[in-house]
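Peer 1: Heads up, there are several structures right after this.
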Structure P
Amino acid sequence: MQNLSGKSVLFFCPTFFNYEKEIQASLERLGANVVWFDDRPSNNVYSKALIRINKNFLKNKINNYYDSILEKLAGKKLDYLFFVNPESISLESLSRLKKAFPEAKCILYMWDSFKNRKQNLELLPLFTSKFTFDPHDAEKHDLKLRALFYTRAYSNKEARNIEYDFLFVGTAHSDRYIFVKKLLETAQIKNAKLYFYLSSKLLFAFKKIFDKSFRLIKYSDVSFKSLGHHDIADLMCRSKVVLDINHPNQIGLTMRTLETLGVQRKLVTTNKDILKYDLYNEANILLIDRENPKLDTAFFDTPFQPSTQELMFKYSIDGWVSNIFELE
């Protein structure tokens, strides 16, 4: 396999659960010299909100931000311009970047759907290679389909004693909570570990008072401290089965699906898309109906079938970078 030894990569990615750092580290492991910038000129709540509503509200600020980056990089040679899920860059700023580095290959990866990032559609003609995690976007906009990845926190984990039969980690949306609790009760799963995340105790108390559905949520099931990748991986390693509940409108594989592959644990998921991917193995993955969920107890009793090294590498972050940069 080729590598990126001696190649220079200008990498733009919004800060998001440290994934930008993980991607940069993977590029560097493959030999690249990487310069990273946040795609957004600012990460305060006000700026993030305006960018997501309509980035033109901050047009001058965004253009000035990218002009300052061009000034910092004046005279440098770049081999790649790499954008992951851009939110703010304008057509004008991207055009200036391409003009400043005419020999650089321009790569795009979207881990969000264009229905949530419609403003990025005008940027597509300027990219040399275009990838997405969304099968519908891949077909509609002629992009290459590439699933997400699991990071090194979820790989090469030592064998651990199983403490929990069932694990769920996710944000505390009330419909999700009710679904999980009902599912566990129906299957009579008692030794379960649930982590529903909310940003503050005050928010939880507020929702308890004003949101009827939140009155059913137990305090003991809610965590107010966000879990890091190593924390989640450790919990997965101590669990027999991991539950993945995708958003009803989401297309493509979730990050949780791939993280579960990384730690080599069984997965119960509501995501029908799983059937279309080569990582699907009915011995390790159980698809359940969102409207009428039923857990096959035999699935819990059969042993996990280890994945091949080829499959593990394909869905690792290094495999993802190798695929995106066409090193395979």
Structure Q
Amino acid sequence: MPRDFKPGFGGVFASLLAALLVVLATTAKAADQVKVGVFPVSSALPFFVAVERGYFAEQGIEPVPTRLASSTLIIQSFLSGDLETASALVTTEAFNVNLMTKNTILYLSINGQNEQNRQETFVVRKGLDASSIKDLKGKATKIMSASGPANVAFAKAVLKANGLEEGKDYTMTDLALNLHVSAMTAGTFDAGFTLEPAGTMLKANGGAAELEGGVIATYILGRKDAMVFAAGGAITTKFARERPDVARRYAIAWRKAIETIDRDPSTREALKANTSVPPELVMKVGLPKFVMADQVTTQNMADFQKYMDFATAQGIVKGQVDVTKYLVTLDK
């Protein structure tokens, strides 16, 4: 028998090994939970991709999603502390909160929309003779708009840029997005300012014809290729400050999802199970350009500031905003 052998050592070793395995198993399961507000639309694609492709799991993150029907509800949950991040949050609404509460909301990424990256479209009912927004003058008496003060204000501004006067050439109804397809298909409105996926769905089912897409870039920013940053992937400053390492790892997964979307069109498949986009339209529905904060170009920033200045002039945002203060990079 070897001199260093001690009776019972094998049992002690086995016990230590078993304890170690328990610790490792417990550690492997102990992912950091992050409370995420999810507005289930195509602009939330980075979140869906990060979940389905395991990018959050790679970083030891367990997202706890809460599906909400508007940015307003997400912001309310931010303020109450019930949420820490959001898959997609309207920038004008977030900046209004920041003006009142001193930088409550920051953006890891922003979503650019224009004619190529369509999120908003003017449509016209079947049978109305119009091929451009200007053609609505004197014809479209009833126009619907995507719901919310920002959407209504931008719809009216685009109409004004095309020579239409409210009360004289048209009346406008603020209508929930989930009613747009049925309302236009039924002929309830002559025209409409709608958002994705309703625009693509209307074109596909013949419920309405497209007049012009990417109209905010064209008529408000003055260039078809301008980027309108109307939403983005948001976090609370409290989350970034109190859980910095978790926030950093969340940002790493978020960046990886955006990089994957840029190079892999099949990521759109994630919209099937997570949004109201019909399965046959996921490859056609408009997607914004997802841009991480540190990838925003000088021209992007100028477009973003012009967009926000216009929103301030229209009273949508209740004060002057410096957009550079609200973009943050946590993963580098």
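No value in this document is a laboratory result; all are computed from the given coordinates. Please read all numbers here as calculations on a predicted model, not as lab measurements. Cβ atoms are built from the backbone, for glycine too; each structure is taken alone.
Peer 1: When you work out FRET efficiency 1/(1 + (r/R0)^6) of positions 124 and 164 (r between Cβ atoms, R0 = 35 Å, to 0.05) for each of the structures P, Q, which one comes out largest?
Peer 2: Q
Peer 1: Where is FRET efficiency 1/(1 + (r/R0)^6) of positions 76 and 196 (r between Cβ atoms, R0 = 30 Å, to 0.05) largest, in which of P, Q?
Peer 2: Q
Peer 1: Let me ask you something else. For which of the structures P, Q does the calculation of relative contact order in percent (Cα under 8 Å, 6 or more apart) return 16?
Peer 2: Structure of origin is P.
Peer 1: To continue, here is another question. Can you rank P, Q by FRET efficiency 1/(1 + (r/R0)^6) of positions 100 and 268 (r between Cβ atoms, R0 = 41 Å, to 0.05) and just name the one with the largest value?
Peer 2: Largest value of FRET efficiency 1/(1 + (r/R0)^6) of positions 100 and 268 (r between Cβ atoms, R0 = 41 Å, to 0.05): Q.
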